[in-house]
Structure 1
Amino acid sequence: MQIEILKEEDRTTVAAILVKNGYRVRQGKKRKAPNGKAYVYFLEVDKPNEEAKPNES
């Protein structure tokens, strides 16, 4: 899933919340137009498999 968030501070806050809740988060950017100079910044989020979690003691 991709979540577009304009402000860097907001992206950082949302990413921190998602990571603390077990999600994998990656930040990225893409051009708004193929030849344009402006970018759209986003978070790419996915939930890891429950089976892949290490055993907790």
Structure 2
Amino acid sequence: MNAKTKGRRLRERRHVKAARIIYAQAQAAFPRYSHRFSPKQFTLPQLATCVLLS
């Protein structure tokens, strides 16, 4: 493994760690779905996590 590959893996790990932390906080803050008749493809915590990571 060269230095470039190692740096990429560390970056990926940082993003995964950040996503897990954000998702845990979003689960505590948001309901699973915005309405009982929602299509239920994604939960609100998942969507919030995607928005915050982008």
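If helix-only ellipticity at 222 nm (-39500 (n - 2.57) for each DSSP H run of 4 or more, over all residues; to 500) is calculated from each of 1, 2, which structure is the one that comes out at -23500? Matching structure: 2.
Set 1, 2, criterion relative contact order in percent (Cα under 8 Å, 6 or more apart): the highest-scoring structure is 1.
Computed from the coordinates by the stated procedures, all read-outs in this text should not be read as laboratory data. Since we're looking at a predicted model, the values are computed, not measured.
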